[in-house]
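Just so it is clear, none of the values below were taken in a lab; they were calculated from the coordinates. Only a predicted model underlies this, so the values are computations on that prediction, with no experimental measurement involved. Cβ atoms are built from the backbone, for glycine too; each structure is taken alone.
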Structure P
Amino acid sequence: MNTNSLRSRYEKLKSEIHAHNYRYHVLDAPVVSDLEYDKLLNELKQIESEHPDWVTPDSPTQRAGAKPADRFDKVRHPAPILSLANAFGADDARAWFERIRKLDDRVEKARFVVEPKIDGLSVVLHYRDGLFVQGATRGDGEVGEDITSNLRTVRAIPLKIPVEAKAKITVPDYLVVRGEAFIPIREFEELNRKLEEAGEKTYLNPRNTAAGSLRQLDPKLTAARPITLLVYQIVHAEGGEVPASQWEILEYLKALGFPVTDVAKRFDTLEKAIAYTETWDEKRDELSYEADGMVIKIDDLTLAAELGFVGKDPRGAVAFKFPAREVTTQLLDIRVSVGRTGVLIPNAVLEPVEIGGVVVERATLHNFDYIAEKDIRVGDRVLVKRAGEVIPYVIGPVVDARTGKEKKYKPPTKCPACGQPVEHFEGEVAWYCVNAACPAQLVRNVEHFVSRGAMDIVGLGSKIVEKLIETEKVKDVADIYTLTRADILDAVTKKDRKTEKEPPGKIADNLLSAIEASRSQPLSRLITALGIRGVGEVIAGDLARHYADLDALAKAKADDLMQIEGLGPNIAESIVDWFARPFNQKVLKKLKSAGMWPKGGETAGKSQVSDAFAGLTFVVTGTLPTFSRDDAKAFIESHGGKVTDSVSKKTSYLVLGENPGSKFEKAKSLGVKIIGEEELRKLAG
């Protein structure tokens, strides 16, 4: 790039960054993510390092934030309220250390304090004679906005220090501290839930919500938001001594009654500080607040101050940034896929963007109600989040970035795979393709049919299923019972063999044996295997006890089905609809011809050995000593009991094994009796 072009780019960068600073610090409505902002700023810094003579006082690198809003009174800070330089990884942090070590050899023996970099709003609190008298935003680092009335509503801020009168600690006559105000993640999610229930607009993220709430003109609105803060710096003190190390500052602030972080640690070397910082990249979900990194600070505040500044960045600390989890990008299209149960799933097609070291081009949009509630439009600039291995999802649109060319989205009326009309049941979020012949569903339907909880046909893996469907040997689940050895041999690949030497013939013979064994499965298993929407193992068992066979179940009306305990109108309607469809009737006819027609009703109860558990309802959780989950279910039902999937006040016993899930905690909270496998056997006599 020639000098003229570079200068033009430099001026454009300054203009863009000023605009983003204004939107972030003044309007609390950013249109780019922190990652994108950092890239622009780093590009600007790189140009300035090559052309230092271009740097002017109005460069974004020479100021901390943005001009304060006119609607607030102004507060001049007693000392600059600055931001930090960023380190994107351990090498950047080491480079920072090398730079400051060359300036002062005392850095070689320095200790370091690591604290979380909270994604919130910086606030400056003033105390005179121990009383809170003024609070302000950071503003441009020199002058902030007076938001005293709003900050008084934040209960975490002590109005008088020290908080405990008995605390024997010297308090300066005039003390100014700095902290970060934020909304905890759990409270933010609860706030959005309540807003959604009330039909009001929800918020995109905790940081903007906290910042916008604190910069309201009406303190009552601020008080209604669950804002808290953590304090980490003494900006100024008069009429008393304060500690000279960052670690002691945190302890001192805590003694005064200020909330401080409990994850800060002090280290003797930079490498130990970096190692600790890197552990929080993986553990950041354990924090109750959003954090985009950790801050590494020189513990000796005198040394840190003497190192001075680079532009707006103090040399004595660096922000070690985590890989970004949230970025903004363009929503190019919305495409719909079809799940096993026929659920239509909308997915975002995105302008490729890097999130946490992974290039993301697709993200989930959850469901069509979510798209409507968030008013997500094709062409929108959207905020996308990726946490750990979780599938990336669209948080919502950046409304302020709209140009007017965006298009509102309408859910499809026909299945994108088979063209059949889709259905939507009242009170449910999902839209369904209920055509069992839908090609998008067939592979997943067969996989469900042969799964352990259904017909339990061992050896019929997804690759073989795909090949059988591709060669049209299987056009529906009933075709499994007409498969020949030759059909299976044609579908077996090298990947299906346990070892290179395992002959395909053995795989085929084993699979044919498994298919034959599945013919003895009870009616409840076959009902489960059919994949009727809303019908799992528990309801399938209830249906098998109430109806003699699939012919009888097919004739049942919704009102009849709703007489069964726990079976509501939506599931009843779903069952009736499934049996009414011509394709499904064809499948049933083929199953009957293949001899797959187990009996239910009175016949289903012949395996019952006692009435010891009659009238009792059980839930099983965790790994039992000898029983599998299916064994435990069969044992309970053989003694007249009922097994359900969820714990409620109606649950008689929770059967507890090792590594239980959330059902254990719920059972304890509801006072449900908790027993083990041995006690279960004793109860049965």
Structure Q
Amino acid sequence: MGKQIPLSTSFNLPNGQEVIIETGKLATQADGSVVVRIGKTMLFASVVSAKEAREGQAFFPLSVDYQEKFAAAGRIPGNFFRREARLNDYEILTSRLVDRAIRPLFPDGYMNDTQVILNLISGDEQTLPDAYAALAASAALSVSDIPWDGPLSEVRVAKINGEYVINPSRDQLQNASLEIIVAATLQNVMMVEGEAKECQEKELIEAIRAGHDAIKVQCNAQLELAQLVGDDALLKRTVIPAIEENEEIYNIVNQSIKGKIESIARGQLDKKTRKNRIQETKDDLNEMLLEERGEEFIEEFGDVVSYYFEKVKKSTIREIVLKEGIRLDGRKSDEVRPIWSEIDYLPAAHGSAIFNRGETQALTSLTLGSKQDKMMVDNALLSGYDNFILHYNFPAFSVGETKPMRGPGRREVGHANLAGRSLKQVLPDENPYTLRIVSDILESNGSSSMATVCAGSLALMDAGIQIKAPVSGIAMGMIAEGSDIAVLSDILGDEDALGDMDFKVTGTAKGICACQMDIKIDGLPYETLEKALDQAKEGRIHILNEMNKTIDQPRPDLKPHAPRMVELTIDKSFIGAVIGPGGSIIQDLQEKTNTVISIDEVDGKGIVAISSVNQEGLDMALAKIKEITFTPEVGDVYDAVVASVMPYGVFVDFKGKSGLLHVSEISHTRIEKVEDVFQEGDKVKVKLIGVDEKTGKMRLSRKVLLPKSNGQKNRSE
């Protein structure tokens, strides 16, 4: 078979950079495949969907995997196997960005196994590929026959020097005061996620608008490419719904359970009781149908009955919230559940806190480490170290279930990222420590990630880390039917599943630090979004006020058992002297002082970090390093000790340095014999009066410190 002739389309970003989408050249046996090219950066995307759903399939099995090939950056992986392994956190987060954007656009009832694979196959350091991953996935779906209500795209929007920039370079992003990823179709915004340096709600909406305008251009380019492909892309597969509509069964279910669900929805029940009552209602329905219709009916239509049970339950609860303003636990729409918090709960930790809101509880610890504890980041385009780590654990017992302990999943990684990027905004500019926050969720019924933000902020203050301001977070929801809209503050887990939009906002009293929005409704007006963000601000401030009752500012000092750390900047020429041959000096110093010492070269300077739980040992190590790296200044006076006596003067030691005090600089009067004035071990004050530029030898003087009328011929004291 000859070489494939590719089809392509292109568009320009607002900065003029060209983006090319190409199909028909690579992976032609996939249902859809494209390459997206931006300069030297190339993203390959493929999508394959099974022709039929598996028998009994009850959910949509969609998988999205984004992975960067190290060869894309001319690198070999640094792990033991020297090959790409499991997805790292950055790849998982990028996969989640794409998954959350495209999943809602598949038809209801489509249950066929569907796999989207995204690879960075060429890249440069300045182009951030995560901003193009959803474009590549959407384009691959658009040129396939897979049923899907796209296209969509994602862009990064950053506010830099007061201007909104679309898909900025890595260097540009360093100066951003706001950074979000926006996903949208031609008509609707689907998802927003990002962070900001205490921005206002109005700024966030402006950034979303700017992102949506750029996305419309990208969606039209995908439609052009689908037209070029022709019928293979334009004629989508017929969707065979997993559940066929049955009006008779719907009426039976509706008449049997609607009243009971209404009673539960108005009952102001706790999560466990409500869950049990709903299960009892479902069991009663099945028993009634078994008795009236027989086993054959249950075997044939059991899935249909379950489908309509969930449908009636959802619509009934939504109706009560919209028409009567009654939430499942009886709260008003803008009411936050009761909050209590506690700090210093773990006596051996460097900082700790419990944050409890309703039936959600986070226990968070903070550990202070040295620079040697930094987390290594080794991605294809970026490698280095991070001194802020946040780990989030969601054990099954937090929701009263059992599940094997297999380590964090994608959800845990995503929640940790949202909480971590929130708290990063308020960390002190000068922070010598490696900070590790661990949030263990002990109870969960609505937004444990926001509980992590609150508990993490409390733990930082408990530890004495001088954060710029406390941070809180709130999870919001929205239910809409036509013109009837209810915005719900501090949503329950059940309300999350019922709603048309859920979003999380974190921030200080001054502004927003991070956000994450998933919008499941078409045509959400920006005015409604603005109202929801304003209501979220009120809830966020309320939570902050409750936290302030426990602690409202960082402790003035670290805990007594926390490691102390100091940093010292030295001339890079002294780095070798501090380390010593084969590391002998620094290792010996660490052993004698019980400290951890690290040295990095940054911008032509040596940065020495010393940490210890013992203040005395830290002071000893600091003094020794200052001695090693001491550079005498002309004009300064030093306390010296005579090391040796010569006919022409004495050699003296001071602050780890040696110099000659010439006989002519000992006294204003003539000295016949130097030994008449000094002996080894004598103490003497000397002044540095000059340094030879060629040899570096120091000229010292004693006589400049003596009155001229005082001729001294005897031994110095």
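For this structure, a couple of remarks:
- Taking distance in nm of label points 7 Å out along Cα→Cβ at positions 274 and 642 as the measure, the highest value among P, Q is held by Q.
- Structure (P, Q) behind the derived value 0.40 of FRET efficiency 1/(1 + (r/R0)^6) of positions 354 and 538 (r between Cβ atoms, R0 = 41 Å, to 0.05): P
- Read-out mean count of other Cβ atoms within 10 Å over residues 146-153, computed value 22.5, structure in P, Q: Q
- Comparison of P, Q - label where distance in nm of label points 7 Å out along Cα→Cβ at positions 394 and 482 is highest: P
- Parent structure of the calculated result 7.5, given that distance in nm of label points 7 Å out along Cα→Cβ at positions 306 and 650 is the read-out and P, Q the choices: P
- Highest-scoring label, criterion being distance in nm of label points 7 Å out along Cα→Cβ at positions 330 and 578, among P, Q: Q
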